[in-house]
1. Out of P, Q, choose the structure whose coordinates give FRET efficiency 1/(1 + (r/R0)^6) of positions 23 and 151 (r between Cβ atoms, R0 = 30 Å, to 0.05) equal to 0.50 when calculated.
2. Give the label, chosen from P, Q, of the structure having the highest value of distance in nm of label points 7 Å out along Cα→Cβ at positions 71 and 95.
3. Out of P, Q, which one gives 2.0 for distance in nm of label points 7 Å out along Cα→Cβ at positions 63 and 111 as computed from the coordinates?
4. So if we calculate distance in nm of label points 7 Å out along Cα→Cβ at positions 31 and 175 for every structure here (P, Q), which label has the highest result?
5. Between structures P, Q, where is relative contact order in percent (Cα under 8 Å, 6 or more apart) highest?
6. One of P, Q was used to calculate percent of Cα pairs over 16 Å apart, for residues 127-166 alone, giving 41; which?
7. Suppose Cα extents along the principal axes in Å works out to 46, 40, 32; of P, Q, which structure was it derived from?
8. Supply the structure label, taken from P, Q, corresponding to helix-only ellipticity at 222 nm (-39500 (n - 2.57) for each DSSP H run of 4 or more, over all residues; to 500) with the calculated value -4500.
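Nothing in this text is a laboratory measurement; each read-out follows from the coordinates by a stated rule. This structure is a prediction, so every number in the text was calculated from the model and none was measured. Cβ atoms are built from the backbone, for glycine too; each structure is taken alone.
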Structure P
Amino acid sequence: MKPIAEIFSVITLFWCINSFAQPDVIFYSIEEAATVHPDSVYRLDLSKEKLTEIPETIYIFKNLRELNLSQNKLTSLPDNFLLPNLEVLYLEKNDLDTFSNSICLNTSLTHLYMGKNNIKYLPESIGNLQNLVVFDIWFNPIQDLPMALTTMKKLRFMDLRGITYSKDFQKKWNALLPWVKIEFDLGCDCAN
């Protein structure tokens, strides 16, 4: 018969192996993510949940790298929206009318998807997102772009389709961001 300590070690090892998820596992609810150790939740998909606010419980997932909140009913983000390891954030198809400064606290972001909301302007604090590579903000009524974008040297792709900008505006921003592939709709001869 095996000593109790040896059996306990095997059980502990089994629990550790099963409680730590692999980074490629996607959890599709807070409840599902709660079945494992919080530090082992790397990807969380809460899309299409009709959320009107971000659940406070997401902050227990300290290692969260990807969060999908698209196709909900979010109108704003909380001031304390900070997930220090977050790299990918999906906020498409919500009811956001402002680009919250709290997004800019998440300086590990590399991919930010905010298409099809009602955002009218981008704050200068967007320049805090120095690791951002992909910025998808298509189909928002954004009037102008902040100069802080010119400090974002890792940015490689920006989607601005579905927004009417003049040919001069497009030419200006293509010149200001030559390292970025910017997707525009056909330019108009309008004032913007």
Structure Q
Amino acid sequence: MRKKIVAGNWKMNKVLSEGIELAKTINNQIKDNNVTVVLCTPFIHLSEISKIITKDSLFLGAQNCASETSGAYTGEISAEMIRSTGADYVIIGHSERRTYYKETDDILNKKVKLALSNNLTPIFCCGEVLAERQAGKHIQIVKSQIEKGLFDLSSEDFSRIVIAYEPVWAIGTGVNATAEQAQEMHKSSVNI
């Protein structure tokens, strides 16, 4: 049985005071149950919001991490830094990072390993663009992303990954993936 996880990616929204207020509202309204809720906030919010979370089913996540452990990488945030804020999760491979920042499967694989080595749970995003879906290549695309990004992990490490199907063609377009389309991808991913 799949574990139910709802992860909210705040993207580049909310100044710190707004983020704190939103986190307080969510924390106060959430019910501890069998659904894990992850707030994936901008980096500047992580340490402050970690102080707000009091519910057992509510967790904190970052939106990205660097592909290096440390060094002269101005503006980057390492997995170790993220973990030090109290975060438990990190989004890796989001379509925007793949597209705008040209993150390759090799880079994403490094990020996954660094997240795991710092006791962060990677939320590994995979998905296809509209042209790939229309060409009937959507399963092949997602399969390739998962294989190249995750298949050199040990069974134990692989079991610590959250795989998030993210149909890129549905993001911000007003067109939603149907339950059948998502289920088709989940079934195909299981058979990889």
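1. Details: P: 0.50; Q: 0.25.
Checking each candidate, the match is P.
2. Numbers: P: 1.8; Q: 3.2.
Checked P, Q; max of distance in nm of label points 7 Å out along Cα→Cβ at positions 71 and 95 sits with Q.
3. P
4. By distance in nm of label points 7 Å out along Cα→Cβ at positions 31 and 175, the leading structure of P, Q is P.
5. Structure Q gives the largest value of relative contact order in percent (Cα under 8 Å, 6 or more apart) among P, Q.
6. Source structure: Q.
7. Going label by label, the one that fits is Q.
8. Label of the source structure: P.
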